[in-house]
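Okay, got some structures for you below.
Throughout, read-outs are computed from the coordinates displayed, never taken from laboratory work. Remember, it's a predicted structure, so these values are computed and weren't measured experimentally. Cβ atoms are built from the backbone, for glycine too; each structure is taken alone.
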Structure P
Amino acid sequence: MTDTAAEQAENKTLVGGNTNLPPEEVERITSDLIAAFKTVYDPEIPVDIYELGLIYKVDLDDDRNLKIDMTLTAPGCPVAGEMPGWVENAARSVEGVQDVDVKMVFDPPWGPDRMSEEAQVALNWW
């Protein structure tokens, strides 16, 4: 089971994986990734992809390579072909990140329950 964006932020579990990097470095990368993801918006919804809960998993290895699993609000999203590139570019902007691989997944399917409280308020879904 995956956490919602709010749970990830609270638990600082956005970045996982098998790494021996110092915990403070993983925490910095996590914080910087969250800030980078918050610059990417779903063009149909005025909320960033992080708060929408579209980032499912981020694995970091010892060489500072990232593997990101993300989804879309709907499989037929008109920017399905572009969004992974936007996420990759945002992640590459984080200091120290060497390589980024973004994979689009649809299991589990996205639902409004994945949104943070901030996103729910912004969309009047609370």
Structure Q
Amino acid sequence: MSTFTLTKTRLFEGVWDGVITSKKTDGIAPAIEVTLLEKLLDHVTLIPNGDNRWILRIPIPSTAIADGVHTFLIREKSSGETLESFSIIAGEAVAEDIRAEMDLLRAELDMLKRAFRRHCVETT
């Protein structure tokens, strides 16, 4: 289980904001990676905000504003644990759309497959 907790604060003007809080008191900032379609996003910022707290800012790339469902995964690098995820749905959206959940499940399954393959290579 991760020592970091991520809480979304808002999505405004194309930027997703959240607050990361550490359960440890060492003040070491987390190493955060954000992926979209299995590609790392650039321009993700982590700003110190007091003791063991950081503001996470994720600018939404214009390529994610297109028809369909686009799911962002926010992970802590050292543990590989997913702290949060969010989806952008554009185009013809249906109430209680299952596509966002399916996209998230696919992204999580891909992450698990990579971790399992890495584990198999390391243990042989």
Next on the checklist: Of the structures labelled P, Q, one was used to calculate distance in nm of label points 7 Å out along Cα→Cβ at positions 46 and 102, giving 2.3. Name it.
Outcome noted: P
Item to check | Entry that produces -7000 once helix-only ellipticity at 222 nm (-39500 (n - 2.57) for each DSSP H run of 4 or more, over all residues; to 500) is calculated, selected from P, Q | outcome: Q
Item to check | Ranking P, Q by distance in nm of label points 7 Å out along Cα→Cβ at positions 54 and 110, the structure that comes out highest | outcome: Q
Checklist outcome for this item: From the coordinates of one of P, Q, semi-axes √(5λ) of the Cα gyration tensor in Å came out at 23, 16, 13; that one is structure P
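If you work out relative contact order in percent (Cα under 8 Å, 6 or more apart) for P, Q, which one comes out largest?
The structure with the largest value is P.
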Item to check | Kirkwood radius over Cα pairs in Å, for residues 14-69 alone - structure with the largest value, from P, Q | outcome: Q
Item to check | When distance in nm of label points 7 Å out along Cα→Cβ at positions 62 and 86 is computed for each of P, Q, the largest belongs to | outcome: P
